[in-house]
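Each in structure tokens, the structures are laid out below.
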Structure I
Amino acid sequence: MMKIVVLTGSPHHPGSSEKLADAFIKGAREAGNEVYRFDAGRRTSEFSLIQLEDNHPGQEVAIEPADVVTNEVMPKLLAADMVVLVSSLYYYGMNAALKAVIDRFYHWNHELHGDKKAITLVSGYGQEDAFASLKLYFEQLFRYMRWERVGGVLAADAWNEEKLAKHIDEAYQLGKQVK
């Protein structure tokens, strides 16, 4: 059994990336895994962004209010065996809410490095080349974090319900394979 943290960024309900996340989680739970999900796009009022702290000029630090990322997400993420990042494509990148949560990794940077598997679930409208920047970002993030990328689903044609259904099944099957 793996401990899996699924972080989503889209505020759209029910959106295409949410459908990918739902399918992956269903498969992962059927395979006997423990799954925690945080929908950042619908909970932005519950956490703060990284900011500069006045008494440490030039250093970014996470503000430590009693927010959901500090109290709920990070303990789950630190204990996780796998991280699943879920986003729809926004101007060649990820959702701002998901990026804000990833930026909060900074405070726990050393504790998060290594020993995790990673998966991406991405949806959007457009050709696959529109996703090149986001793919590169995830590749660099995983390399930096020393997380092993073990799979992903790219639903570049999420506008097409028939094709999206195939990607949803692909996400479900990917979840079922996680052990």
Structure II
Amino acid sequence: MTKSRPKLEVAVEAVLFASRWILAPFYLGMVLALAMVLVVFVRELFTELAHIQAMGAEQAILLALSLIDLSLTGNLLLIVIFSGYENFVSKIHVGEHEDRPSWMGTVDFSGLKIKLIASIVAISAIALLRAFLPLGDSGAHVDGQRLGWMVAIHLTFVVSGVLMAAMDWISSNTKGHVPSGE
């Protein structure tokens, strides 16, 4: 014989479960942020294409790095939108659509953290590379203090990523630990 649960408990749990939908506007806001990144990407591309004849190798590299940086930012937003929504709000039902990313529905919170920090490290590395490119010019003035801070911040991201990965690895190998999703 199963014990009947109090109505208050059932009601509280129903409200708590439904509260996950409060996150939906956050993900919709990130879709708008993704659109803004696209606008910046297109603007930067077309602005620089107007100067393509006068563009030197370093300027072309800087443009490519800027576009890669914006692309990585867009990828990061998409990963957070899809994974966050599926992990915390509701499954995205697109069936077996041929364009459905293979990772969709398989990235748990732990995987999302690792993908997030990896993207941040990559974006930071590109910003650092862009800052170091002028060092090759003999007449270029480079702010050494700014570069030092950029390196320190980048290394902080790298160390944070390594520590997060190590914590996840330790956690998943701990006796009695049940991995996410099981």
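Just so you know, all these numbers are worked out from the coordinates, no wet-lab data involved. Everything numeric here is computed off the predicted structure, so don't read it as measured data. Cβ atoms are built from the backbone, for glycine too; each structure is taken alone.
Worth pointing out:
- Each of the structures I, II was assessed by mean count of other Cβ atoms within 10 Å over residues 16-23; the largest value belongs to I.
- For 22.5, 85 (Rg and Dmax of the Cα atoms in Å, calculated) the corresponding structure among I, II: II
- helix-only ellipticity at 222 nm (-39500 (n - 2.57) for each DSSP H run of 4 or more, over all residues; to 500) from the coordinates reads -10500; which among I, II: I
- A value of 17.8 for mean count of other Cβ atoms within 10 Å over residues 8-15, calculated from one of I, II, originates in structure I.
- Label whose coordinates, when relative contact order in percent (Cα under 8 Å, 6 or more apart) is calculated, return 31 (choices I, II): I
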